[in-house]
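What follows is a set of structures for review.
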Structure I
Amino acid sequence: MIKNLPKDTVLADVKSPVGILSIIVSDKGLHAVLMNAEKEYRAVLKKLKQDNNHPTVIEVKKQLNEYFAGKRKIFDLPLVMDGTEFQKKAWKQLLKIPYSKTICYSEQARRVGDVKKARAVGIANSKNPISIIVPCHRVIGKNGSLTGFGGGIENKKILIDLECGNI
């Protein structure tokens, strides 16, 4: 979800092993890291000014490059999470999943407070606009399968393999 963006919001792109990432920032912090500019966000992206010199853009790019080089396991960025209360609760749980570890959707639901809400956390994860940094790729099916990822299952596999040292 990307809405209510401040007037000072800017856009920058960064090349990565999972394609072009569109970074949306403002003076408040990081609003989004979008893989391959998902269709639902294209209208928003068209309205934003490109700015590779914004201090938050510079820091996001630096930290993402360190992550993809295997040198960063924890991001330290100001995040602007704009969603429903349930979505924000689910996304905050994503931030607690350690680098190179995965959990299943029912475990994330348990951590959110209701093991019966596995489907709801899956839907919340699908709306997470800050991919990679808010690591929804670390949530997998109960049987260990790679399921549901806005950036595509192949990119989910790349991110998990990168974190587990398989790349």
Structure II
Amino acid sequence: MRCPFCGESDTQVKDSRPTEDGSAIRRRRFCGACGQRFTTVERVQLRELVVVKADNRRVAFDRDKLARSIRVALNKRPVNEERIERIVNGIVRKLEASGDSDIKSGAIGELVMETLKEVDAVAYVRFASVYRDFREAKDFEAFLGGMGGAPLAKPETADEK
């Protein structure tokens, strides 16, 4: 593994341990050339996924981009980092298990929305607003009306009754 600080190709693994859910191995590494330490993560990859964009461009699937978009949607929500990792791992496993190496970007977006809907209603709406490109308040109204109820309403407290 090449050192991200100095570019040296000979680094040493000092410690290896599985992640909480056992889906990856975290390795602490040391560069003998510059003395810096860094962490790498090793995951099983069943197949190379290619994302087919709406304009038919084909790009390599980027797990980190998926994780970033989910983190943005869940920003300041009561969902811890471990749960976010499990969500991302679950989505990636579903994509890899689909049997097809070419995945339409729309299918990924719908899978993320389906997952976020079960996790957090606010994150679901945040993601949908970007994914579905809401431009006006009426777009939100139409979307929320289709959710069948008002899951985003603040629950009444005993003082408000």
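No lab work stands behind these numbers, since they all come straight from the coordinates. Given the structure is predicted, the values throughout are model-derived calculations rather than measurements. Cβ atoms are built from the backbone, for glycine too; each structure is taken alone.
By the measure distance in nm of label points 7 Å out along Cα→Cβ at positions 84 and 100, tell me the structure among I, II with the highest figure.
Numbers: I: 3.6; II: 3.0.
Largest one: structure I.
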When you work out distance in nm of label points 7 Å out along Cα→Cβ at positions 12 and 76 for each of the structures I, II, which one comes out largest? II
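Out of I, II, which structure matches -12500 when helix-only ellipticity at 222 nm (-39500 (n - 2.57) for each DSSP H run of 4 or more, over all residues; to 500) is calculated? Intermediate values should be presented prior to the final figure.
Details: I: -10000; II: -12500.
Of the structures listed, the value fits II.
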A value of 15 was derived for relative contact order in percent (Cα under 8 Å, 6 or more apart); which structure in I, II was it taken from? II
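Please state which of the structures I, II yields 10.0, 27 when Rg and Dmax of the Cα atoms in Å, for residues 20-59 alone is computed from it.
On the way: I: 10.0, 27; II: 16.8, 47.
Here the read-out was taken from I.
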